[in-house]
Structure 1
Amino acid sequence: MTGLDWLVIAIYFAVLVGIVWWSSKKQDTSADYFLAGRNIGWFAIGGSLFASNIGSEHIVGLAGSGASTGMAMAHWEMHAWVMLMLGWIFVPFYYRANVFTMPEFLEKRFNANVRWVLSVVSLIAYVFTKVSVTVYAGAIVFRTLLPDLEISLFGQVWGPFWIGAFTTVILTGIYTVFGGLRAVLFTDTAQAFILLIGSFCITFFGLKALGGWSELQSICSERAGEMALWRPLVGTDAAGNAIPWWKNNDFPWLGIMIASPVVGIWYWCTDQYIVQRTLAAKNLTNARRGAVWGSFLKVWPVLIFLVPGLIGWALHQKGIMIIPEKVAGGVTVAEVDGDQVFATMVMHLLPPGLRGLVVGGLLAALMSSLSSLFNSCASLFTVDIYEKLRPGQSEKHLVTVGRLATVVIVLLGMAWIPVMYKVAGGGLYQYLQSVQGYLAPPITAVFLLGLFWKRINAQGALAGLISGFVLGMLKLTLQAIYGEGKAEAGPFISGIADFSFLYASGVLLVIAVAVVVGVSLLTPAQKEEEIKGLTYSSLNKAEVRATVGKFDVIVTAITLVLVVGMYLYFSFWLK
């Protein structure tokens, strides 16, 4: 890192501070703090949707996945079509319900008990997946970029991993506490473009050093089976032995087709972390348009985050760049550490100044994801839990509670770092997707059934959420304790533990749907007037259609063409 690099980073942070200072001047009401006064335009909403999704765990983890598993993770990154579902199907319900949070929407559709369950499940999931994974990924970047950075504090020497983790968490927490969602939205918009520019530069310089796209295709074709977009149902282990289809986690095509939509609909269409941005829109037109614009931006991560991983692996194979080897249990393994690919490329390929811009992009990714997460957690706690326990509080009091909740989330995230450091190892992005694959099915089932079938009632939704969450956590626990190579157990327990997370998502979805439908049909239906406007059959469709513009239709069509084109190209790109 040269002086010019640090100057670029300093300018980035100065701009960030200016945005936060401007945002903090108007935070008088809970609507100001949690939804930016409901006065945000579509351009900022789309940029924030993109930047909130593309955090450091995406940049670090996707490049790592590209180096180790080729195009397998591209299926999750071509979810632009799911974002279009958010804009065209889900947003009209959410925006017209005039809610702050997704649990609040479920209370209007069902009852307060359903709201409580989703609030608690979401907060637990955020702390133990999104906070921990995002911070861990950012710390890995610091360790690679600044390997010699050390500070002596409290009688102990702290290395770059811990310095990076704690510094970014604290700084992000500060600007989220003071700036609220307005600061998050506008910093996210700026950061989205830093991410795009920086990652495009990595792809460009990487291909230039490698010898062009045809050279990348040629090298990857030597491992065509491992690098392909579509994988066979039966896999093979390192020794060449067959892995049964039900234990195959190497992204078989059927497992991908089952798990990817389940996780995608949960994440993009029902998760507070994402949907909150659309609720801050000026009106329904801007809310939808923001989601449509975000979907267009979402098309590009495959090319600028995953493909660099392929390039990094190819450069390593040719000896142009050396990627550190993976360390497991203190022992070096003769295998590339995928999670260090992107940061290694930054240090070896980019010239001074541009390197600082890309490092700023990595910091932007980490901070945008964390800031969005902190604000969403504060919203969930304040609106869905605290305000229910202590109704009638003033607006300023709720804003103060929201800020305190953000501080607590920051502290919990910091406390979880040492645990995540031991748990994550390599394959960060695959770890994240597998955990989300166990959390998503019951929530996806409740939202889809609740919106499109008026016969689904509160008792069914509550039973589906609780049973699905318990079964998902049971699968995760058994996998962690009795998975292959771990503690011995009987064939039944071992079978559940080793069952592929991809197929497990589908099984959990089927169980959740069966429970929701079964319990709903066995209990009385809700009254029509209670759910008016909250189901598809009772929505005023003419009023919704009146908010659609030509821009929405054109960008939607372009996005769908790009997604289909990328699927077709990468299905046959290897020779």
Structure 2
Amino acid sequence: MKIQETDVEQKQEIKVKANVVVALLLGCFFLFGVAKTQAVDSVSFVVAKARMDDSVVRSFSFADTVYPSVGLLKYRVDVFDTVTDGTPSSFTDLYNDAPGIFTFRGNGFREAPFVGYVEGRPDTVSVDWIFSTAYDGRVTDYGVWGGGSGWSGQPLYVCWPDSMAQRFRDESPALTRAFSTEEIIVGSLASRIYFIDFATGDSSRRSLPTDNTIKGTISLDPTLNGNLYVGQGIPCTQRFGALTFNLFKHKRTHFFGRDRSAWRGWGAYDSSPLRVGDFLFRPSENGTLYKFLIVGDSLRLHSTLRFKKANSRNAAGMEASLSFYHNRGFVSDNHGNVVCFNLATMQPIWCYYNHDDSDGSPVLSVEEGHPFLYTACEVDKQGSHGKCYFVKLDAEDGSLVWEQTFDCRRAVVGKQTFDGGQFATPLIGLGNCDGLIFSNIVTNDGPGLKGDFVAMSRKDGRILYRTKLHHYAWSSPVALLNDEGEMYVFTADTQGRVYLIDALSGKIIFTKRIGANFESSPIVVDNHIVLGSRGRKIYKMSIVSRSPR
């Protein structure tokens, strides 16, 4: 269970793509481009990446303007490295050319650019393998966290080029007999990082101890320098903070702990770090956005942005993952602030107040050459009843394009409280669903803990359908396409049930209870899904058709 944000004084320590070309569907289910294909020719798998063309980035430039909405914030920028220019060496999205899924939702747009491919009309989800994690039974001030993975807990997928794989064989002391060029890497509630052979489900390396529970999604450096960036989520022991591991040495190379200058005391890192140029950006739940210069396999603090609502006594944490477009970054926090800032100077550019706690990551979309941002909030600080505000913002100036609302409520079961609203990250439609956007919304409209899978028009926010799920979902949906451009969605709920949904109609094609509790978000590679559960399990599943079309 992700810790729900409460009053900071009481619980101080708690708590693109440009339009997808249909040719992608007809013949471009390629590896990673010609150069990458040669590098990983020993591996057979199919991944399609919906990329934003670099020419789109170059054709759009933001005005050098700070908008009046920044007045909603009280903020402070501190520069600690006055020698190094803070301008990233490049604003290219390095994750789009990485041989795998290296961060939460795959790239800097957080738009899940990996698209699964299925033949015909899929109708079945089957389990290929189950990997068991350890169990961390330590009693903390925040409960026992066990094993498996929690929110947002997305696995990473990497297909190492042959030269990298050979270097690991030569240098790493951690490889097992099952090591292969295709690996799953996942942070666990069991306070360890696991490495899994994608094909077999066997351990491909010895696990890495992290001392404290990992809830969020770890991040692999897209330059293939071997750095793995990890944020601790629950303090089972001290020290508590953010980590960097070198996979060649198989050891920790950097630790960033408590920041006594932070405007909030809770120093967890559920957000998935993001590299832009030669800098790593790390939002924290202590109300600070950190910018580190990457120096080999370590980090050096360059600058920070601390912010809060101008009329608020306390700062809010950032659990959402940062997205970026060109020289701007976008992040949301637990008080409802959606903030755009300059990646070079850390100066806020605009702020939009979206009513309530926002943990799902803002998603960027380039539409007719212009960038837009999609995000939504929870029903937390609104009280027992309220609205989830799903908004489309102009990424240039933060102005509201449209707003859609969903009535949601907070549910209380025994001593546990379950907030409503959006905890997942939205999914942009592809193929026959181009022009749509999808999300899981926690309604708790009972009886029981309920949620909807929702489809909306990206043009005006109109709701196309609301598909009732058996239980509410924090997990983010992923997309699959067939050779006719028909889109299907895989998603999962917190009761351990998986769903295969026809994205155009909202009809549930297949559902089955498989795991204990799927809080984590999945990845999709070809017709395969990898997803972690709270019940000590990591699953690989296949989506297939058992009957003729």
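We did not get these values from a lab; they are worked out from the coordinates using the rules stated. All values derive from a computational prediction rather than experimental measurement. Cβ atoms are built from the backbone, for glycine too; each structure is taken alone.
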>> To test your reading of the models, identify which of 1, 2 gives -1000 for helix-only ellipticity at 222 nm (-39500 (n - 2.57) for each DSSP H run of 4 or more, over all residues; to 500) when calculated.
In response: 2
> Ranked by volume of the Cα convex hull per residue in Å³, which of 1, 2 sits at the highest value?
Replying inline: 1
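Which structure, out of 1, 2, was distance in nm of label points 7 Å out along Cα→Cβ at positions 125 and 389 derived from, given a value of 2.2?
1
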